[in-house]
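Peer 1: Alright, structures below, take your time with them.
Any read-out appearing in this document is the output of simple, stated calculations on the displayed coordinates, not a laboratory observation. Remember, predicted model here, so these are calculated numbers, not experimental data. Cβ atoms are built from the backbone, for glycine too; each structure is taken alone.
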Structure I
Amino acid sequence: MKISVVGTGYVGLVTGTCFAEMGNRVICVDIDDKKIENLKRGVIPIYEPGLEPMVKENYEKGTLDFTTDIKYALENSEILFIAVGTPQGEDGSADLQYVLKVAEQIGANMTHEMIVVDKSTVPVGTADKVKAVIERELSKRGEKIPFHVVSNPEFLKEGSAIEDFMKPDRVVIGAESEKAKEAMKELYAPFTHNHERFIAMDVRSAEMTKYAANAILATKISFMNEIANICERVGADVNKVRVGIGSDRRIGYSFIYPGCGYGGSCFPKDVQALNKIALDAGYEPKIIQAVEEVNREQKRVLAKKVLSRFGENLSDRVFAVWGLSFKPETDDMREASSITVINELTKRGAKIKAYDPKAMDEAREHYLKGNENVEYVKSKYDALDGADAMLLVTEWKEFRSPDFKEMKQRLKTPIIFDGRNQFNREKMRKKGFEYYQIGVPDSI
């Protein structure tokens, strides 16, 4: 099939590349000339395991192309995916200006029947707005070209997006016309042939499904973090509680690992957007609001443990931070817990020696830009030199089995604050470390 994808960010680039991998002819569109030229050279703007070689291979084969010309893309496609950003507005709502701008360009340039697919995460009712804008632009041209607007929310996890797309848990399609639904079913057939995962529904339900999915996962995280905070105060060990409840198949082990808060481009933004959607509809979503509040406070928990141990004045202290990205296998630092932790410590005078396998450029150039108390080092062990303690914030694989003897030698004092409960408490103390976790009182 002939496909266009507008937007070459995380969702758009993964979507376009995976469709090309299955033999479709895909054109990816972006307004950024430099980004398009880089993509043609095989330089991708994000880190996602397996994506770069797939982009290069499909571009060389001719199944994947890149352009800034949306008119060219429309002329050479049957289905167009809108995968542009929906940044968070000041009131928490999703900003649709880029989505609606694409809709405007579609209406101004389309020449034949099209299926227009909302792939971006958008509020309920966005498909109606996209449809209205396209109709308005067609009317200006005096044209009556048939088109169909479809909702196809993405469920990609950063760090495993290729596998998620190629072997989806489900493909959700919201479509009002049978023709659009059948076309989307044909497009996704290669990804679902081993097991029927294609779920068709009305457009508004599909739009809501994305927000509901992310909100319930975020809820599990915040709930477990709240249990962790209670455990610390009543003398229980949250690690044991997690095993006790996770063994119940109705609950499961996914997303019940306590830690120092969730981040990323999806959960924080989508939880706040769902809150705004509910409020605009005249309903106060108390659970959703609590999820966000708990997470906001949880990002400060690790810093609070440091302050409890070292005091409020940290002007003579140096701390090693392992992990900056919001999760492993990505360089994404949007809403990362590391930002809160580092800012809480440096504003009290602390010096930070930070290491992350992929996200240090992002931190230096954007999220911690201007913070002169942060030094970026070449390895996890270099971060430990002369540090009063190490803070583990992101659970990268290379942090799982470090050389603890070398850690003790390099640290000024052998203290670890584990924001992801990665190590075994008793073993760490036997190794001679003063060791702190989330959800475990110091007395245990």
Structure II
Amino acid sequence: MTLIKSISGIRGTIGGKEGDNLTPIDVVKFSAAFCKLIQLESGKSAITVVIGRDARLSGPMISSLVTSTLIGMGANVIDLGLSTTPTVEIAVPLEKADAGIILTASHNPGQWNALKLLNSKGEFISAEQGLKMLELAEDGNTAFADVKDLGSVSTKDYLNIHLSQILSLPLVNKDAIEKADFYIAVDAVNSSGGIFVPALLEALGVKRVEKLFCDPTGHFPHNPEPLPEHLTDLSNLMKEKKCDLGIVVDPDVDRLAFVNEDGSMFGEEYTLVAVADYVLSKTPGNTVSNLSSTRALRDVTRAAGQEYQAAAVGEVNVVAKMKAIGAVIGGEGNGGIIYPESHYGRDALVGIALFLSHLAEKKMSMTALKNSYPQYTISKNKIELDASTPVDSILEKTKTLFANAEVNTVDGVKLDFPTEWVHLRKSNTEPIIRIYAESNSKEAADALAERVMKEIQQLID
């Protein structure tokens, strides 16, 4: 069982002992610390905080704990109830709130939950704010409000507000989507997407939808991370019903993956590639993804005559880089679409609307669209280490192992070769080095990863 305290939020498994897991005491402790941070930064005690949750079983308990803690700190709470991460993100600035908290462990299994922390823009808090929040949680000086200064709670449904914002985006071509008459299957892993994705498809004019695991009970029918090995039921349904495409979201609807008409995977990495291709065709500009994402985005961007840049891993880093270079589209290879015309956060709902607009205008099958892009495969590996292993020293030495590599040290060590790359990063929570390698085939990517892992093992020995 685990409790992970990081600068971006608090994540852990439900139950167990205080400080070792995400217990009610830990929820109260960190909710109070975050509230205190926002109160100090804003200079007022009666702040407003928007909250929302996914459908996991611990959600109601965690929500009630967070709400009561915030009220006890003198904050006013706007509770969106069963919602999505991007919905809370857009609600914070629309409500002129001071902060937001999303109660979700994203793609983690059902025993997990977490507090994702947002600033007044509805974006993830900075590293500096995260460190300050962790300090406040440990200093033991949290003071709660007097009875006359307690906060309040109100509820609001943001489903239609979010959908209306998506449909108002100039690049969302509802007419083309409706005329395409798509037959779509949806796997929402029995969480919030089971409400939001079908509602979006209906708003876009999609009349034929097969719903799989769209009852938001929180009983996840399979591992909720949208990887091929977890999507066999959807793949089989696609083939049985002869659907045009399948849509997959994680429990909080910030990651998006697609399934082809033949039941094969479009590829999580290619969600951003396809959406970026569409956006660049309409609004030329720069693009950003993280260092561990596919090179195909760079290729598509350069083919459009634009500039691609890579950011350190982590949504907050991608957003910072996007703002710095004025990117028109960005995101992460895990199916995360960040479209600034909507907001600076990963949004599977926006991604669906843009992707369907692209597919409808192209008048292509899913497999044909996928085959139109540069074909790469990523091999994901890790080396487990002893706690005493000098990881930083080992990573430093890897920079000189390959003379023909272009070296990037923004986040770990990335070695770029003419037709492939490998990215090495140490974990912040466990003694491992993550090794991602990409090449033009699975065999080549695996071979590159193995070659680098063998070199690292020699450094360790």
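Peer 1: Assign the value 0.95, calculated as FRET efficiency 1/(1 + (r/R0)^6) of positions 304 and 376 (r between Cβ atoms, R0 = 30 Å, to 0.05), to the correct structure from I, II.
Peer 2: On the way: I: 0.75; II: 0.95.
Going through each structure in turn, the value belongs to II.
Peer 1: Another question, if that's okay. With mean count of other Cβ atoms within 10 Å over residues 120-127 coming out at 19.4, pick the structure among I, II it was computed from.
Peer 2: II
Peer 1: When Cα Rg over 2.2 N^0.38 Å is compared over structures I, II, which one is greatest?
Peer 2: Details: I: 1.07; II: 0.98.
By Cα Rg over 2.2 N^0.38 Å, the leading structure of I, II is I.
Peer 1: Now for a different question. Hey, Kirkwood radius over Cα pairs in Å, for residues 192-367 alone derived from one of I, II reads 18.3; which structure?
Peer 2: Numbers: I: 18.3; II: 16.4.
Working through the options, I get structure I.
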